[in-house]
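Okay, got some structures for you below.
Every number here is computed from the coordinates shown, using simple stated rules; none is lab data. What you see is a predicted model; the values in this text were computed from it and never measured. Cβ atoms are built from the backbone, for glycine too; each structure is taken alone.
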Structure I
Amino acid sequence: MNRRDFLKGVLTLAAATPMAGLLARAAEAGEAAPVATVCFTPDLSPEAVIRMYRALGVTLPGKVAVKVHSGEKGNQNYLRPAFLRPMVEAVGGTVVECNTAYEGARNATEKHRKLLEEHGWTQYFNVDLMDAEGPDLELPVPGGRILKRNFVGRHMADYRSMLVLSHFKGHPVAGYGGALKQLAIGCASIRGKALIHSGGVSGDQVECWNHMATPEVFGDAMAEAAATIMACFKGRIAFVSMVCNLSVDCDCCAVAENPCMGDIGILSSTDPVALDQACMDLIRQSKDPGRDHFLERVTSRQGTRVIDTAARMGVGTKRYRLVRVEA
């Protein structure tokens with residue numbers, strides 16, 4: 001069974017509010033985790049992306065990998081390179097991507113490079129396909145229940161720090177795609193992606209789709225993989241998420257639904273768990289008539305499993321305070 005067949009068959013708050021000041025998310029019973037800071041602005045502009053990064057008060061050292069989702073051929077919802085260009089240039093970063101494990105225009109290096117050109121990424125940036133050549137970089141997963149090793153693009157070792165620019169949206173398998181998915185699936189090589197999707201069963205680009213993991217296993221595998229990237233860039237990683245073009249489908253879909261909700265804004269943090277939680281909370285509290293359609297996609301795929309598991313693993317915390325950043 002290929003990925004397309006699988007997708008056809010897949011199952012069809014104390015929330016922070018975007019107000020001025022600091023709002024702490026209520027702690028779960030018995031939870032004694034620290035509180036992360038998540039910044040928010042309703043402004044959606046290239047300048048606001050930079051402002052939200054700078055609001056974190058961090059400086060990414062050395063050679064900076066800027067992880068983006070470059071968009072599948074035919075997709076209409078991905079963030080365009082011109083929108084992200086000022087941010088990439090502000091940190092002097094290199095745009096990085098990896099090949100995909102599914103059918104499409106990005107599952108082999110030469111096809112992927114051609115699409116990067118068609119989508120305009122190479123017009124503005126030097127783009128590094130981190131797994132364009134092997135062998136993969138193998139990262140240990142200490143105590144991993146699903147994965148024992150995470151396979152990522154070998155060029156990741158060339159970078160001192162990472163800026164993760166995420167388009168927060170839905171996903172046909174994961175339920176949603178945000179910062180944690182960018183770390184887990186986004187940084188994985190073809191072999192790494194195959195292992196995550198198959199729950200550690202197969203690293204083969206074709207065979208893995210015959211062993212698709214359950215939503216629970218898939219979420220846990222993503223959390224384990226994300227933890228390895230956080231360990232690589234410990235203290236040298238930052239996240240900015242654009243909550244816009246809110247389709248239930250991911251930018252990896254060649255045929256995607258149009259957005260079902262209005263745009264919300266931009267959020268940033270150094271904690272990917274808190275960031276994804278805050279994005280989900282803002283969607284849950286939205287009065288937009290398309291909210292329930294979006295949330296059905298998330299809940300039917302147990303999409304927040306990755307947030308819960310990553311929090312338990314110590315990748316980050318679900319508790320946060322939301323800081324509104326004015327222009």
Structure II
Amino acid sequence: MKKLLGLLVAIPLIAWANPEVEAEAEAPPPAPAPQKKAAAPYTLPFHLRPISASNVVRLDNVLALHDGTGDSAKVPNGQKGMKEVSILNAGYTFAQDFGILARIGVTNNFPDKDAHPNAKNGYALTNGLLFFTYTPKFMDGDLRTAFYLGATAPIGSGGGNNGDIAARATNAGSMMVRSAMDNALFAVNDVAVIPGVDIAYVAHGLTLQLELTYLEIMRVRGEGGNSNQTDVVKRNLVAGLFVGYSIIPQLSAGVELRYQRWLKPPHGIRDAGDSDHPNYSQTTQDIYDTRIQNMTVALGLRGNFKIGEKTFFRPAISYAMGIMGEIADQKYHLIQVDLPFAL
């Protein structure tokens with residue numbers, strides 16, 4: 001009992017003699033270091049460019065059913081059948097927020113033999129395209145931007161003064177398959193310089209992305225021979241709006257609005273709207289109004305599956321239709337199957 005009483009008396013004396021010990025005992029534990037905010041899930045658009053630079057391999061396929069043979073069509077000599085464009089994309093990040101994106105494709109044309117008994121199937125290689133990308137992020141990652149500067153290589157089938165006429169026609173006829181968003185790929189006699197910008201808000205499972213691209217398309221071959229391309233320079237503007245929502249981590253849905261307008265159109269379009277041209281009429285004016293711009297709307301689903309430590313597979317399927325311009329006039333229905341692998 002004496003030892004217990006002595007201990008009770010000694011404890012406050014020890015605490016009084018060592019105040020720092022008591023302070024340490026009463027001090028709250030240190031606060032944990034703040035954790036970095038996890039990036040919100042980003043829904044990859046269907047035709048618009050990705051908002052971030054990454055290592056990626058992507059096979060983008062579009063199947064188009066079209067019928068421009070009806071009496072209501074304003075563009076003459078409308079065709080009926082099926083077309084297909086497959087584009088291989090490859091992206092590589094060589095520094096933080098900096099990367100390159102390359103693409104090249106093949107086109108196929110399968111005319112309806114009942115509507116066009118003498119028509120033959122067509123096949124062609126597109127031009128190549130290389131983009132340099134810069135993709136900084138703002139607002140703690142919620143607001144993302146991407147700046148692109150690209151150029152095409154005129155290696156497409158049918159180019160030159162004496163290129164294959166059928167291959168050149170197959171390429172030219174494939175522009176609407178890509179909703180008129182990638183016209184430079186099919187201009188086989190031209191080099192295109194392509195600056196563009198994307199901006200996206202990504203938060204709470206929502207992706208809202210805007211895109212604006214300018215194309216300066218310049219002839220470098222095909223000024224004579226069976227090509228006889230009179231257009232030295234063409235100018236094109238394309239824009240898009242994408243809204244996506246992540247339903248669950250493995251599945252998202254999206255709607256995409258695409259718009260294209262010629263700022264300096266090919267002479268075939270330009271002459272149709274020239275009131276001073278000797279062949280001008282209300283019919284040619286209708287052709288001009290139809291071909292000067294195009295608008296398309298698409299909707300679809302995209303998956304998001306982790307198949308390796310750093311590899312994701314993000315397949316998508318979408319349907320699009322024209323609501324303005326030649327793509328609507330020729331009754332295009334577009335089915336896209338997109339197979340990207342992020343590495």
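Assuming 37, 20, 15 is semi-axes √(5λ) of the Cα gyration tensor in Å, for residues 138-313 alone as calculated from a single structure, say which of I, II it is. The correct label is II. When FRET efficiency 1/(1 + (r/R0)^6) of positions 186 and 306 (r between Cβ atoms, R0 = 35 Å, to 0.05) is calculated for each of I, II, the greatest value falls to I. For the read-out helix-only ellipticity at 222 nm (-39500 (n - 2.57) for each DSSP H run of 4 or more, over all residues; to 500), a value of -8500 was computed from one structure; give its label from I, II. Label of the originating structure: I. Can you say which of I, II returns 3.1 when distance in nm of label points 7 Å out along Cα→Cβ at positions 162 and 274 is computed? That value comes from structure II.
When you work out mean count of other Cβ atoms within 10 Å over residues 154-161 for each of the structures I, II, which one comes out largest?
On the way: I: 17.2; II: 19.9.
That would be structure II.
Which structure, out of I, II, was volume of the Cα convex hull per residue in Å³ derived from, given a value of 117?
Comparing all candidates, it corresponds to I.
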